[in-house]
Structure P
């Protein structure tokens with residue numbers, strides 16, 4: 001039985017997932033504009049019509065890849081396994097950095113908005129920021145309701161996380177553990193600042209160093 005025949009017996013969900021996995025590798029090595037649907041189909045070993053069937057267009061395929069990457073990023077960052085609050089925050093930041101380190105092309109697309117100013121990719125990026133913001137709040141305060149002032153401060157910290165992470169990926173002059181420690185320390189400072197203005201959001205106890 002050849003590969004094409006084998007693919008014909010696979011469930012639709014499995015086939016779609018395989019195409020997304022292939023696309024993540026392709027877009028990691030090649031720019032969006034440099035890849036045609038013919039290229040994608042050839043690398044996947046399928047008829048071009050099959051890619052169109054699942055994703056309608058190259059842009060639809062690209063958006064599906066970004067959405068899959070976002071889902072993985074959120075799951076990895078939020079998998080806290082009932083850790084104490086301080087460890088939950090550290091685990092979330094480290095999971096975020098691990099994802100960025102091992103999926104650099106997807107991470108850059110998520111953070112920078114992907115292909116030019118693509119409103120749909122920007123919406124996906126805003127969605128992941130929102131989910132991670134609530135994950136941080138849950139780890140710090142045990143709830144996902146964020147007052148306006150606290151939200152503004154956390155958005156500022158999160159913007160710095162993206163900038164630091166992109167710079168780290170460009171140079172990788174520091175070990176991931178050091179970058180994580182810097183970001184967690186900065187988050188602690190932000191949480192203490194929030195507490196000064198919003199007593200309903202007490203900062204976790206300062207860790208001894």
Structure Q
């Protein structure tokens with residue numbers, strides 16, 4: 001990557017599009033603190049990742065960031081409600097309030113009736129809604145979403161994306177969205193393209 005300059009404001013949605021291998025997912029994982037940067041800086045709330053230890057960055061990812069992946073990545077041995085509550089449980093929240101918070105966000109996404117089921121017992125669209133609920137349940141500052149609707153048909157993709165972005169914006173969570181789909185990118189506040197490791201701002205969504 002080179003010339004990749006990007007900032008995110010609270011509640012803002014930014015989409016990055018580009019061909020496979022262009023560097024867009026690598027940029028996302030660098031900004032999330034998953035991959036180190038060889039040059040330049042990643043800063044969160046004024047603090048450079050380079051000044052933080054591995055444990056501090058892990059705490060940031062666990063407590064201040066959320067993640068949505070293409071295939072949901074739910075844990076098969078947990079119920080839908082337990083999967084959703086996982087970020088809160090990992091942050092030390094007691095089981096009852098964590099499950100209560102999970103039930104509330106599942107209800108906001110219209111899937112509260114699924115909370116006792118296992119991931120194998122729900123559809124792809126429902127599974128991705130659960131992944132969104134898990135990413136947002138702890139009210140993170142930023143959600144990093146890598147092709148979050150890439151495994152869904154167009155109808156499910158549109159519904160899941162609208163619910164995801166509406167809930168994120170309502171609670172002031174910024175979203176960095178990597179996608180190959182221009183229809184998905186059009187829902188963002190700003191759009192960027194990645195080509196040969198260079199990030200270019202395309203302007204606000206229409």
Please state which of the structures P, Q yields -11500 when helix-only ellipticity at 222 nm (-39500 (n - 2.57) for each DSSP H run of 4 or more, over all residues; to 500) is computed from it.
Q
Matching task: 5.6 is the computed value of distance in nm of label points 7 Å out along Cα→Cβ at positions 45 and 197. Pick the structure from P, Q.
P
For relative contact order in percent (Cα under 8 Å, 6 or more apart) computed as 17, the structure of P, Q it came from
P
Tell me which structure, out of P, Q, gives -0.59, -1.05, -1.29 once log10 I(q)/I(0) by the Debye sum over Cα atoms at q = 0.12, 0.16, 0.18 Å⁻¹ is calculated.
Q
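Laboratory data are not the source of any read-out in this text; all were calculated from the coordinates shown. This one's a predicted model, so the numbers in the text were calculated from it and none came from an experiment. Cβ atoms are built from the backbone, for glycine too; each structure is taken alone.
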